[in-house]
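The data blocks that follow each hold one structure.
Read the figures in this text as sums done on the coordinates, not as results from a lab. This is a predicted model, so every value here is computed, not measured. Cβ atoms are built from the backbone, for glycine too; each structure is taken alone.
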Structure 1
Amino acid sequence: MKISGVLLAAGKSERMGKNKLLLPFGNHTVIEESLFQLAGSGLDEVMVVVGYQMEMVKTLIENKPLNNVKIVFNEYYDRGRAESINCALRNIHKGTDAILFMVADKPSVKSSLIKKAISMFKSESPLILYIQTPVGRGHPVIFSKELFEELMNLEGEPAGNAIFEKYRDDTVIMEDESPQIDIDTIEDYNSVINESVI
């Protein structure tokens, strides 16, 4: 089973007021940490969907020694996350059996959790697998190729709630004790930094 991993990194960081993906995280940046964790999880393909401040984000990624990482540009990034999902689906390898999504503003999600999710998805072959955290649905989220057409029809931000509800009886839910904080504000960023061993 071939699974393509996608890092969604196109947003404008409007609540932060500056590009949160470029904030320091250890000896690099938030997006680099998120990408390292995703790229280290044994996926068949890794794609980064960029948009806002594309050149700066792209330069960071291209300067790192990562193999099998593809960068695609979502020119309609201001229309919401669904556009980045569509962009990813248009560019994944034709032989892909499932697609795994991660968001770039959750650098605390480790490759060990992503690997566990991949292993469980391959073992149980559901239509959907997602992580359940103490504060709600988290990442990664994996969709079988049977849902690709429906994913292509998503619109706006957030995206996909109707699909989760429609296919809840063919969904595997993995528990994660971490709250998986989204870095949306400077307070979120400080919380992630304080809780991370970096």
Structure 2
Amino acid sequence: MFPASAMPDPDWWQALWPDPEGTVAALGIEPGTRVIDLCCGDGLFTAPMARLTAEVVAIDLDPDMLARTRARLDVASLSNCTTVEGDAYEVAALAREPADMVIIANTFHGVPDKTRLCQAVASALKPGGRFALVNWHRRPREETTVLGQPRGPKTEMRMEPEDVVAVAEPAGFTHERTIELPPYHYAAILTKLKQ
């Protein structure tokens, strides 16, 4: 697992993301597309992705998290999602076919080699495909409270959108836009350069 990116307690996670459908919709997933939910965790965002698009590939290293993702999908009667166990750096091989969009939420801050992961994502995307990275703003951890407690990664691990762009550009991405996801997050939307 990437450092400081383990799945948090479900109670505060649900308190932080009370509207996962709204969050996913804000990312701009288009109907009829193929989306990869990279480091999907317990599938909080996977099921809403599957409702919006044609196909979702949910990838995680932790088999227990994938079991939770499958349970969410079963409860929602969604059959257009495949779950795959594996290392995020191997995303292209795990997904088997290029995607229109890759989404990674609340994990990128802990990736040791961020440019390498961006290169891996670029290889998993169609030309012109998009990479959406949901991150904590770089605010002091003491200020990002959920249910009365400081939450999220250590302050020094947090990244602002310009930090994300700086590590993604060498992998062949350009910054499309940044979306605010209150109260503490944003999504950097990157586009793979057509080659």
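For structures 1, 2, calculate relative contact order in percent (Cα under 8 Å, 6 or more apart) and state which one comes out highest. Top value of relative contact order in percent (Cα under 8 Å, 6 or more apart) goes to structure 1.
If Cα extents along the principal axes in Å is computed to be 43, 40, 27, which of 1, 2 is the source? Answer for the origin of the read-out: 2.
Using distance in nm of label points 7 Å out along Cα→Cβ at positions 14 and 38 for the comparison, can you identify which of 1, 2 gives the largest number?
Once distance in nm of label points 7 Å out along Cα→Cβ at positions 14 and 38 is worked out for each structure, 2 has the highest.
Comparing mean count of other Cβ atoms within 10 Å over residues 78-85 across structures 1, 2, the highest figure comes from 1.
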